[in-house]
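What follows is calculated from the coordinates using simple rules that are stated; it is not laboratory data. Predicted model, so just to flag it, every value in this text is computed and none were measured. Cβ atoms are built from the backbone, for glycine too; each structure is taken alone.
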Structure I
Amino acid sequence: MDANAVQQAIREGKSIAGQDFSGADLRDLNFSGVDLSGCSFKEANLSGADLSDCKLLKCDFRLANLSNASLMNADLTGAKLRRANLAGSIRLGATIKASALKGAYITGPTAYMD
């Protein structure tokens, strides 16, 4: 599913939970409030994406670029973030287990719930 198809599915209220977005270019997309549980974003480019208030349960973000993305109030319970780039991302109020961040590149605000 490419960026245009993703935005169309979101506008139409279709579920995209469980989709495989591995390696996809999804930068600057607005996913705000969408249930993306179980999706794979392995090696995907999500720089500048709005993932605020999203359900990201058990998502795979290994090696993903989440630089400057908004993860405000997102639920990343069970997410894999090993070697993900979170530089400059906004994580205020996000639910992230600290162990999931092992090996991730992190700069910027560090407030999240463990």
Structure II
Amino acid sequence: MRFSVEQDDELVILTIKEPVLDSTNAPDVKSELLILCQPNVKALVIDLSSVHFCDSQGLSSILLARRQMNENEGFVVLVGVQEPVRNLFRISQIEYLFEFHATVADAITWLQTD
């Protein structure tokens, strides 16, 4: 699983560098998210701009991040979500659980004004 992590105090940016987020790599994402979603982290930005397909296991990993961040009173912001992946959020009726932005910079601006 290819991804990168940038952390700056209370902000973590996880960039997934794979075209597919599914049952083959979602366990790796979940493991990384459990490490990243700590009480001192107030915002997690997940950059999905390279992801063109996501299945229920991939969606589950993102929901895990939300659950962990909610416990810590933090936010999860999704960035660069491609239309097929966004449709999965709509079909699953969980789109309302997340904040969506086009770019990491947009997400950071939103977090700073919130």
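The table below lists the values:
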quantity	calculated
Parent structure of the calculated result -12500, given that helix-only ellipticity at 222 nm (-39500 (n - 2.57) for each DSSP H run of 4 or more, over all residues; to 500) is the read-out and I, II the choices	II
Test item: distance in nm of label points 7 Å out along Cα→Cβ at positions 68 and 84 calculated as 2.7, pick one of I, II	II
Ranking I, II by relative contact order in percent (Cα under 8 Å, 6 or more apart), the structure that comes out highest	II
For 0.8 (distance in nm of label points 7 Å out along Cα→Cβ at positions 76 and 92, calculated) the corresponding structure among I, II	II
Highest-scoring label, criterion being Cα Rg over 2.2 N^0.38 Å, for residues 52-99 alone, among I, II	II
